Structure P
Amino acid sequence: MTVCGQCGPRFDALRTVFEQHLASGEELGASMVIDIDGEIVADLWGGYSDSGRTRPWERDTITNVWSSTKTVTSLAVLMLVDRGVLDVRAPVAKYWPEFAANGKEHIELRHLLSHTSGISGWEPPFGLDDLYDWDLASAHLAAQAPWWEPGTASGYHAQNFGQLLGEVVRRVTAKTLAQFVAEEIAGPLDADFQIGARESDWPRISDVVAPPPLPFDLTAFPEDNLLRRTLGTPPLDADAANTAPWRRADLGAYNGHANARSLARIMSVIPRGGTVDGTTLLTPATIELIFEEQSNGPDLVLGVPLRFGIGYGLPEPRTVPYIPDGRICFWGGWGGSMVVMDVDRRMTITYAMNKMGPGLIGSPRSEAYLRTIYQAIDA
């Protein structure tokens, strides 16, 4: 399968690695983009958009990008911080009064943005249908007590990150998170990104192909185990992403539909100083907030060392050794999608694919691409 698109000779090795992954079947269909200071120096796509290998991955193919969605959700909140509507050090309850219940009155907005709030999931019983009911899902979170002391450590908010922050956005703007993103981010930037997906776009969505099973049985853990509580309620189900209810839902943690080009179009706003082609979403002062370290150590949910700033992960050589040190912020999605924002180099790297690999943050494939890119950049 031919790789389409363009990249300069500097990134020939990236094209080669992509071609090798497609030829081996490790990759089914994918896209990747490198933006350096507003110039698209690599824009590649290829493979197939269906597991039967009957339809090519086209330039405008989109897919569910899982937790790479969180990068856009954080941007939405930071835009409201930039406007003075929100304050990262204010209690969440200032904007969402019901959230103060059960000892949460001192949890600050920055704790939600850095996965340190102590509310990393829903208390059971809570099923997939409940996830699709915005008011119900928010009410459940408002009523809960923290699972650990807020602000003391991160515990990855895998499934409820968008619910928590989206409810804050709704309270202060009277817009849903999906609506805010459509009207104030994707629309102004002409970016092909949606939280959820319009039914008219379903024909060009590439269904995700589920990854290998997790290397553990969540039900084997004690009921109070944070990994089980976070990922098991509701149970993570990759195939759910290919269903109509999922596509109609507003899940700012993990149902963004995009490709590498649209992710780069949006998230390049951070390396480019807050402005993309005349559209300003952030000021430099708000971008600096991202790099204020909020946690550094073993994540209580994922069990690996992570560093979080405000809204994004920061380089952590033990867990993501392929992301160099420096003023870089990033996050990736279940199965491998990735968004890396390198402020020092004014560079944005994005990758979106349909065949999910092993790993909740990145995959061996995304690691290979990022290592190849940085070798070319630093040569």
Structure Q
Amino acid sequence: MMQILLSVALATTALITPANTLQRDTDAIRATGATGVQARVSSGSGTATAVSGVADVATGRPVSADGFFRTGSSTKTFTATVILQLVNEKRLSLDDSVERWLPKVVQGNGNDGRRITVRNLLQHTSGIHDDVPSPSTPAEYRAHRYDVVSGRSLVKRAMTHQPDFQPGTDWAYSNTGYLLLGMIAERVTGHSWYDEVQARVIRPLGLRHTYWPGLRAGIAAPHSKGYQMWAGGQPTDVTVSRRAYMAGPAGGLVTTTADLTKFFQALIGGRLLRPAQLAEMQQTIPVKGQLAEVWPGARDGLGLFSRPLSCGGVYWAHNGDILGYMTRNGFTADGRSVVVSVSTERDDTFEHALAQDKAAGDLIDHALCATH
């Protein structure tokens, strides 16, 4: 497959999106305050990549177009795929209650696992309050970056809060729901969520650059360092962290743009799920709250979001955010795809975060519409 590094001008009739447009849009993301950006666009015509910025602000090392990154919540689609494969195998049902598989885990303060279904967890309609701790200053990061926090302890933390709403009556994004799905997968199969992701997705697709680091605090090379921008501060290097262990099935994977492209193309193309389960995954409802402002027109399925294209139709995606890294992506049913990794998370103001997200969304829309 043709690979093109778009930091230099190339003349070819096989480009799937104009080189100057992809480079311009990649540079536009960097201009929002990101230290480094890598983008990959693919279709039946080939693959193009672009990079912008630096991988290390101290050394000026360039961004690799094939660098590893923490994918954050794009991990949730891997977890949802495992759950829906288990549904196809009739080992569990979308209508099963959480209580059936995890007795007495979701209870207290109005939380009731008997009323929450697997579908509720997948589609963020459980009402379970999300309370995943995250540092808000460089000092907090340094003090807690090596903390070992289990998914089960985060679920217990969520149970100290009352539900945000009754199951099935509203929508609110919940990492805790996907931690519970990982626990359910383990209860059903007798194997950890990651063992199942490896056996069912990573190995069959040959994703040799996708893995869960577990308790390892660093990530494989080459990679851009991840930087976090908190209120009033400069970018802080947060590459070394055990948050991937904490995130687990909700956001713990490390990958590359090539591997993430291969996964989503296989999923949307029907190679990982039976038609009935893929149809369930793509049955969507509107997102609400702040995300409705950040992602206009977005709708949520079961581990998969749809978003409208300016040229008509929709694309499928699951974005990811984890300390220091932002992942944005888009895939269409006819095989067009875009994956963007940004090695800076802007958490200083909502306006800056929104601008960064919009710039990435513009790149995805331009690329998918150009290949239409």
Structure R
Amino acid sequence: MFLQKALENNRPLVDFAFSAHRRGELLPNTYLLDMDALTANARMMLDAAGKNGVSLYFMLKQLGSNPEVARRLTDLGFSGAVAVEAREALCYKQHGIPLGNIGHLVQIPDGALPTLLDARPQIITIYSVDKARTISALAAERGMVQDVMLRVVGKEDMLYSGQLAGFPLEDLAAAAEELAKLPNIRLAGVCAFPCFLYDEAAQDIAPTPNAGTVVKAAELLRGMGFPIEQVNVPSTSCARSIPMVAAAGGTHAEPGHGLTGTTPWHLTHSGEQLALVYLSEVSHNFDGKGYCYGGGHYRRGHMSGALVGRSGEQAELMGVEAPTMDSIDYHFTLERPCRVGDAVVMSFRTQIFVTRSDMALVEGLSTGTPRITAVYDALGNRKV
């Protein structure tokens, strides 16, 4: 999906993947992250956010919740991490990363709440009054008041399978009245997902109905006297969309794929530089096709092309296919036989936290002095 983009605007990363493989520095099923490009991308977004009065939480599940990347982004000025589920939040707590919005797409389970409340997250997204009661009780034990954010849903909103949740807009006032009775929480924000998506017809990023629902919810709750400070409208967050966030009435965004230049918008537009490629290796040939090692497949990745060879200069471009949905991605299929042991470099949309891949951090590409500084597993644990 992004291989051509990688060749156009980050050829050094592609070439380095081949050379690192040739030197035996990296195993197949490893993503390479260009930290120089990611840093430049982050600065670009922070500049846009500052000009538009928008606060940014960083989203790193797609990069395996990497704590080293999280630290870099915190130091650059991001407001904190957004954690979509408890294990990610616990990883950040372990590494001393400030917690911004936790429970973004998966509510924090009761068993993890005590530990995470001790980390004093800025805000916790909730889907029910029941979860708010639990948080209030635990916060009372700690002598604190915890800010919470409601995920809200309108009748015309779009929701992804596996993410069905939230307070219906028509029931919001009644729910807010119940929340007002809880002494150790403060209703301070509203959010939904996805609020912005790439519109292929318009060739641009555009708000979804969800964004309008969030703004309506904020207006309703402010009218009831609640101090709604966060109007969080995530998805496809990047320098291009941040002014749109402000124009729509949003206060917060959560860049994820924007950090690596891998949103659908980046396929056909300039902006953040592509910062992520995937390395594999030809395993064998069978029945007229080549096969390379898998392990990094994400079913919405749109894997389509691969460079195969011993070096970037001599690599051949060919088609590649992932296994069918009912199979494990032990191997990816190359369109023709290849030399066993050759490197295979691809670039596609991913969510590393749902793979069994490693991720190598690469520094110095922008100055011509590239080096691997660390290798992590898919859940943010350092291996090298």
Problem - Which entry (P, Q, R) yields the derived value 46, 46, 25 for Cα extents along the principal axes in Å, for residues 61-252 alone - result: P
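Given a value of 57, 44, 42 for Cα extents along the principal axes in Å, point me to the structure among P, Q, R it was derived from. List each step's numbers first, then the result.
On the way: P: 57, 44, 42; Q: 61, 48, 36; R: 68, 44, 44.
Structure of origin is P.
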Problem - Entry that produces 15.1, 45 once Rg and Dmax of the Cα atoms in Å, for residues 125-204 alone is calculated, selected from P, Q, R - result: P
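A short reminder: the numbers here are calculations on the coordinates, not readings from a lab. These figures come from a predicted structure and were not determined experimentally.
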